[in-house]
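Where a number appears in this text, it was derived from the coordinates with a stated rule and is not lab data. Source: prediction; values computed, not measured. Cβ atoms are built from the backbone, for glycine too; each structure is taken alone.
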Structure P
Amino acid sequence: MIEKSESSWLGQLRRGIADRCVLALLEDQERYGFDLAKTLSQARIIAGEGTIYPLLSRLRRDELVETVWRESTEGPPRRYYALTPGGVDALAQFRRQWTQFTSAVNDLIGDTREVSSE
């Protein structure tokens, strides 16, 4: 059973990195919102589809992603998201910072210790 304090900090961490995870998913190909939500939800980064659209709006407003509408064979047109040059730079910067951050945390907590299940 996850304690409330543990789930709270983990939720904050997930919210804090969700936008950068979107950038990473867009690195190799454009995607539409539901596809992004499904992938991030399966990875347990976001809770569901309702979380992704405000996040995508912020990324658009910050000019890290751009959009284009495309016809769909499975229903109405879809808005596809792609990285802008600023998004590419932001993702590269995040990767450098994330590597440094996780390395520092692992040094502090010891990433090779066996975790007991009490």
Structure Q
Amino acid sequence: MKKENRLRRRSDFAWVYRRGRSYANKYLVIYVLPNNMALTRFGFSVGKRMGNAVQRNRIRRRLREICRLHLGELKDGYDIIVIPRNPAPETNHDTLRGALRHLFHKAGIFGNN
């Protein structure tokens, strides 16, 4: 995923948490906030409850790859924070992909630009 498609600053995360809408299912929670830009940016927040650093980085890499593959199918102009829940580290790639697609549909950001 390119640098311009990532949320990196603490203030950006705080803004999305404060102003964005949240959508959840069994595996993931996402916060979505329209930004006034021509691109969609992603942030990933994996808490220490997910396990040690190796496990947290593994789930973060899996989620980043799923988001990268779906970037062309999402509407432009959103900041999205993806947060895995406890069952996420033990699930397979297809289940996580389906859960994230479900949340994108629920948020109304999945579709043609």
For structures P, Q, which has the highest computed value of mean count of other Cβ atoms within 10 Å over residues 40-47? Q
helix-only ellipticity at 222 nm (-39500 (n - 2.57) for each DSSP H run of 4 or more, over all residues; to 500) was computed and gave -20000; which structure, P, Q, did it come from? P
Quick check for you: by Rg/Rh (Cα atoms, Kirkwood Rh), which of P, Q is greatest? P
To which of P, Q does the computed value 23 (relative contact order in percent (Cα under 8 Å, 6 or more apart)) belong? P
